Structure 1
Amino acid sequence: MDKKNSPKNILITGGAGFIGSHVVRLFVAEYGDYQIFNLDALTYAGNLENLKDIEQAPNYSFVKGDITDAYFVNDLFSQINFDGIIHLAAESHVDRSISDPLSFVRTNVLGTVNLLNASLQLAKDNTDFLFYHISTDEVFGSLGREGFFNESTAYDPNSPYSASKASSDHFVRAYGETYGLPYIISNCSNNYGPNQFPEKLIPLFINNIIKNKPLPVYGDGNYTRDWLYVKDHAEAIDLVFHKGRKGETYNIGGFNEWRNIELTRLLCQLMDKKLGRKEGTSEKLITFVKDRPGHDLRYAIDASKINKELGWKPSVTFEEGLEMTIDWYFENQEWLDHVTSGDYLEYYIKQYQTQ
């Protein structure tokens, strides 16, 4: 989608969530001639406090709704002629998918299909329409000690979460092939940064270190992930949406592979300095817990395609991004206390501690 065409109405689903809020903020700030619609159901991980700084912007509108409700989605699309959809709304936590797989099927598969169905008429009436679907590297399964995921890697999901995302990817491509719906898919590595709900490793451990609670590390801690700073991801999404080739897939990675235990130790070191604690204090909180089922050994993304075609590359190293992330959580303790006050997070942490 060419920036020169200046599409007016862009729908971003899941825009009150972690990644979505950064994408919404970027688009609202960068494209004053766009009207950005943020569609979010405001589940536990969706928080309008993430967007308080732009809520009064003239080119921003919030719409509360659930993409699993086909009647709602169809009605919304009949009222507003969207020029593009950036689809981020999803259930995204692997542990929760193991205990409640059906909720992941409903949101990630059925919700995506509802959006695809509603998009068909818009695409018929607008040759510049684009459905941009944001996915994960977890659809590719697990890597060994070497090698990387690229855009032609076969799908091999191992958790209900990754299976639901793989299914939604397939539906997007199927609608492209069957109905001619213009689409792009991107698969990203693990995101981290400001505003992330503290069920994920980095914000959970930051919160636990502050409160002197255990740091639950699965298995032997040697699971390896590629980490991507969320603001770099938002910039990549911007580039793909405006300059990516329709019908293509782009892998977005941070070129930052870390074993979980090494990441945890680095985080402990940085937090000890930040808190003025004696070096090694936070490392004593590390607790190895029973491994989760179907745990993938290693993810690593080959992001050379988006680099060569669109000129994107990460702007920060992992160490720089982690320092900025820690600083944000320290500067936003009220936000952290608010989102951790619910029953769910306490239950989640207790589950870790009893394993």
Structure 2
Amino acid sequence: MSAPKIEETSFGLLPDGTEGRLFTIESNEVMLTLTTFGARVVSLLTRDRRGLLADICLGYNDAASYATKSNAFFGATIGRFSNRIARGEFRLGAGHYRIPVNNGANALHGGPLGFDLRNWTAKILGDGVVFSLISEDTDQGFPGQLDVRTTYTVQGSVIRLRYEAQTSKPTVVNLTNHTYFNLGGQESPTILNDELTIFADHITEIDESLIPTGGLMPVAGTPFDFTSATVIGKRISSPHLQLLRAKGYDHNFVLRGPKGQLKPAAIVHNAQTGRVLEVATTEPGVQFYSGNFLDGSLVGKGGCAYERQCSLCLETQHFPDSPNHPNFPSTVLLPGDTYRSETEWRFGHD
């Protein structure tokens, strides 16, 4: 398989005067565009059953828009800790750490100045781009200097995301990508007609502030049963307490299979275009978010207003609020160890 073509250009100036850089990686099947600001996906073109390319992810036309718009985390690398930490507090060893809250009473996606709002450095590889960032000790309240790398590579119709990190002090780490997908095209009005499969038999049950209770809820017999292909909108309006609390799906699914080994996480199929996305990961969970808090106020590429449930996220991750739940898989990283995580997006069509 031939190496993809990679092109680097300017993505414009950020509010602090630094420049965002743009990288386009093109194979015969996909065209992936990334930026240094947030080490994020800006656009992703894949083929439908007719062989036509369309952009299937939400985003903006320039780097500054990601910094100044209400932050929906479009396409970003999320860290230090993806998802929520209750009250922005956790204990690690003898230390008690506080993260600034930015989601009601909780800390979300690393706090108000997370990795999505940093301009990373970048290096082109033979088949992709590696982004690097140094997060200083006490950054957003987290202990230890964290050296982070996010690598995107493209081979044919497969995009691989690899994360690595080392720390100077014991800390917690939970990295993910926050791309909003719409396999009908980013201007398509809804994802509710898409079919979804998730390879999970339980979710982490949430309370009224979307924080895990610590319990695992079986999906069998509930609107959360995606163990076989199910239309997303079929049960999203069911009066299930978990759906009511999140205003739709915004839940961590506990994946089958061992942590650390690449395993199936989810499959999405859009019947109109025939596009299929298969997600695999080494992570123990995946957060399925059905775009419940989009409301049309964010206007992105091509002047497209992003309405409620016009897209979905499949955030491969450790479980939310893991530092406060000893029964969850550990997110602790120690000096001398390396955090490693891998996620694969495989695109096709029927």
Structure 3
Amino acid sequence: MGLRTPLYGLHVALGAHMVDFGGWDMPVNYGSQIEEHHAVRRAAGVFDVSHMCVIDLHGARVREFLRSLLANDVARLTQPGKALYSCMLREDAGIIDDLIVYFQGPRWYRVIVNAGTREKDLAWIRARAAAFEVEVHERRELAMLAVQGPEARARLASLLTPPDAAAALAQGLFFGTQLGEWFVARTGYTGEDGFEVMLPAEGAVELWNRLNELGVQSCGLGARDTLRLEAAMNLYGSDMDETTQPLESGLAWTVAFDPADRSFIGRAALEAARIAGGGQRQVALLLEDRAVMRSHQRVVTSAGDGSITSGTFSPTLARSIALARMPAAAAVVGSTVQVEVRGKLLAARVVRPPFARHGRVLVELQGDGNSAT
């Protein structure tokens, strides 16, 4: 038996297909994964993300600590509630985890890390926080629901009092606000608008049921994965890990090299890699043949082999899509490569990510399309 979120019993009652995910018993779907996917692209869906780890950091030097700990720069956060996405690196620039950090005040930041890296992340953070006299508090008493889709914000806001509803709907992207017992953040992992809500665990089932009553579809990990891949969002453990660094994982935009005098863990290794150039780069691939790309399949290019890091059939595009890592010399948008699928080399096109966001297909489709096999 794995770890269970406060919503486990409800998932079972709703007929969810439960699977092990990073040591947690989680719902992969409640029936049709494709229907759940389309519900988020077209209307609204709700996901249980209570397995994620919420960490509050307190101290007079907490800002200084995070500027050293993270590749992105929390000095960019000047308004309470504003958030940024970053990687936490080893000295060799290997990615320990990717995370979101919220600026709550001069002495308080909130960090959300991945479920599967919870213990590793906490150990890493605690080992370095002591030198800055920063207190580390894991918020195990909180549950977390992601309400995503073009109608998600309006439906969730209808459950709030008028002043709180207005405050939630006025939030900009990557902002979080404490509204009563709920911390409501305009963030997500689907490529659609929506909220992620942190609330006391004892209130999670009631909130889920009320959202269902409003027509918000219960959604599992399967739809979450196809949605995030269409949005070209990395999955830790698949698209990056401790053996890869941000510049080869499509995450160069999350590294703040300026100001030049900010010292952060992994900086020297990243600067050396940037100067050296070449190496591997992440690309987005659209399969032109009828098949489905999957993780670890070989990618054949004129500059050498690469590998699929995440692949699936895209319900929105009705094609197979993938993220891959391959030689930088071949990572040219518009070029054609070959992917080895079931012993056959099939044509795939390098496209500019993302594949789809906000209900729209963002890449040019050619040929007769694809079908899941």
Identity of the structure behind 17.6 (criterion: mean count of other Cβ atoms within 10 Å over residues 236-243, calculated), options 1, 2, 3: 3
Computed 20.7, 60 for Rg and Dmax of the Cα atoms in Å - originating structure among 1, 2, 3: 3
Source structure (of 1, 2, 3) for Cα Rg over 2.2 N^0.38 Å, for residues 204-331 alone, computed value 1.11: 2
Read-out helix-only ellipticity at 222 nm (-39500 (n - 2.57) for each DSSP H run of 4 or more, over all residues; to 500), computed value -1000, structure in 1, 2, 3: 2
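Read the figures in this text as sums done on the coordinates, not as results from a lab. As the structure is a computational prediction, the values presented were derived from the model and not from experiment. Cβ atoms are built from the backbone, for glycine too; each structure is taken alone.
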